[in-house]
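Before anything else, here is the set of structures, which you'll find just below.
None of the figures in this text is laboratory data; all of them are computed from the coordinates on show. As the structure is a computational prediction, the values presented were derived from the model and not from experiment. Cβ atoms are built from the backbone, for glycine too; each structure is taken alone.
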Structure I
Amino acid sequence: MRDRRRVRGAFGASVLAAFATGFGPARPAVAAAPECRSASLPATALAAVGPRGELAFASGARGVLDGLRWPEAPDLAGAAAAWLERHRSVPLTLVARGETDRWGRAHVDALAADGTLDLAGGLVEAGLAIVDAGERDSLCRPGLLAVEAGARGAGRGLWREAEQQAGDGAALRARLGRFIVARGRILWVGERSRRTYLDFARRGADGLTVTVSKRTWRQLQERGLSAATLRGRLVRVRGIVELWRGPTLDVASADMIEILDAAQGR
């Protein structure tokens, strides 16, 4: 009982807000996306945690928590697994999101039956996981971004290390092949037939370029964004660093581009 009270207090208002945003009709367009269609699974409890965050449940179901990226650093991965293991005895309600991934894993939301615990929200709130839509077009629980912002502001877990600066090409190159969260101001937007390019450094300088697929660019336009309104905006982006002339991120989901200022683009 004492542990339940501790868990409830640790979440605070930010995680409770994620409950409402992640499971309610806060963003109808996301709720309608195929990858966000939900299906209830039998009530169960956590049975085991794999090395990359794969979960096994007492009911026999297997999967990963939807909307999260498991930490890469061994110490943080161990801390995330230990956090989940502490809640093995909690009765859970599972909701499957969309189809299984290419590894045959179900993407699930896992909530305590009495509403006191959200496994995904708890990991993000503790700074033990990064919000990530992965290969999916939509982030089904956009409210997790607000939970992550609280952990980042408090410097918890993986956020003890500051997010990357999009204009620092040397630092970005040092993280080649790794998943990062970066922030910076978009200096130039280049629309092409198949892709749109967002540049965070002036021509000839070493900085980040974000590539956006035609499909994702259309999603951004449906949200009222364009080349004109994005130029000059302060944004946060996330993805795996690649090298193509300079540091590059390929963003597959419009939810992985967060607008951080309210000013109009130039």
Structure II
Amino acid sequence: MAGAGRMQGRNALVTGSTGGIGRAVALALAREGATVVVSGRDAERGEDIVRRVQDEGGKAVFVRADLSAGGQAVRDLARDATEAVGVIDVLVNNAAVLIPAQSMLEATEEEVDRALAVNVKAPFLLTAALVPSMVERGGGAVVNMGSINGETGMSVAALYGASKAALHSLTKSWAAELAAQGVRVNTVAPGPTVTEHNAAYSEMLEGLTKAHPQRRPGTAEEVAAAVVFLVGDDAAHIHGATLPVDGGFLAV
């Protein structure tokens, strides 16, 4: 990690980065020279990631946050992350709740509230809290972690898909609002991806991967590479895009 990289001198906050795709994103940004705020509910796992970054010559800190706890928890994260590393230049809204596969008729009101709180409300409030400092500093980049479920319907993932579709829509609105102020906002939309969390859904992943051209699930590292591209200078003219990382799922 030591040495210059595409993210040298930038401070990045990755929510939900104590495992899975978020962990891969945090490590990838650190390897490119960013100072990374690792955030999530599991302090032990978060500190392990920080140690790994530091062992490889990078810079990272852990800030615990439970984004399902409401607006104050989100505002506290924005404050604590800024106090830890300075102005956040790169925000990756990765934290999400994946409600187990179920019919629309089986979803409880509590599940609806939690999915919308973590997948929509928290990114909205966190971005609103951090953008003013980005603008004052001269610009920044936001990536919302969407999903192919936000682009196409899936009979057993209506709640998750609806929350991701809302996030995709916010990306376009924020991009239109913030482009002139130097802040770029884009979405990465993974398809079936192998992570430790998704191991419980191995049968569903296997079924989904049969439906797309590449015939295999993606990896967290492949998703992370797309995030690094979108927050970097090579994507300087890209605003409001949704970049699928899905093995061609949405192409057929």
Structure III
Amino acid sequence: MYLNFVKAETSTPCGIPIRAVLTSYYKSKHFQCRPYDPFNDLTSPIQTILCEDSNQSMYCQLLAALIQRHKVMRLGAVFASAFLRAISYLEQKWSELCEDIRSGRLNPMITDPGCQTAMSSLLTSPNPELASEIEEICRGSSWKGILCQLWPKAKFIEAVVTGSMSQYIPALELFSQGKIPLVCPMYASSETYFGVNVEPLSKPSDVVFTLLPNMCYFEFIPLGKNGTLSFDLDDDEQERRRMIYQLIFV
């Protein structure tokens, strides 16, 4: 159960379309047509990931993860904050999710055609036994250790938990009762990755990242006052670089 989400595209003042790097990746053939990898399999159907309605996407991805709860080996999201939002959403919606599983029918609030098609292949028939199992777990007075109970085979939680995300570590440890290791596999910043964690099972406070110079590319554009180029270039090259400047910084 690794939760992924896309965001709607926007555009720069000069009309160039822009979107987050993860959205670009999820919409690309590199993600959608990737070879099957049992060590990086997802419970979420691609159509639920590509749904731009975050509410419907979250609902369907959690429903898929609950239906497959005894197969889940990994929990997480790109950032710890996103994973905790999913737990909060589950606290609010678990009874509705259980009703879907019990009846074998998707909640009418899901109107996205892609989500409807994807979930129809998972909600093939009523499963009252599974629904009752999940209800018994979720209706408890405390959600301490809830992740261990809902997904008993989970071996680790994968998410960025360093830097500004470290504030979410106590909450993650509460929901996992400290029994599921927190794994921060890579060092990321806005729209790129810089390095990897070669000892992923180390505690977040002890993580040391190995920076790899071939993971990303930057073009540093020399600019003068008010964004003017500070050296002589032909008109075409100046226009290209102005467009890059607007794309990155505006």
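Given 39, 23, 15 as the derived value for semi-axes √(5λ) of the Cα gyration tensor in Å, which of the supplied structures I, II, III does it correspond to? The read-out was computed on structure III. With respect to distance in nm of label points 7 Å out along Cα→Cβ at positions 109 and 173, the largest value across structures I, II, III is given by I.
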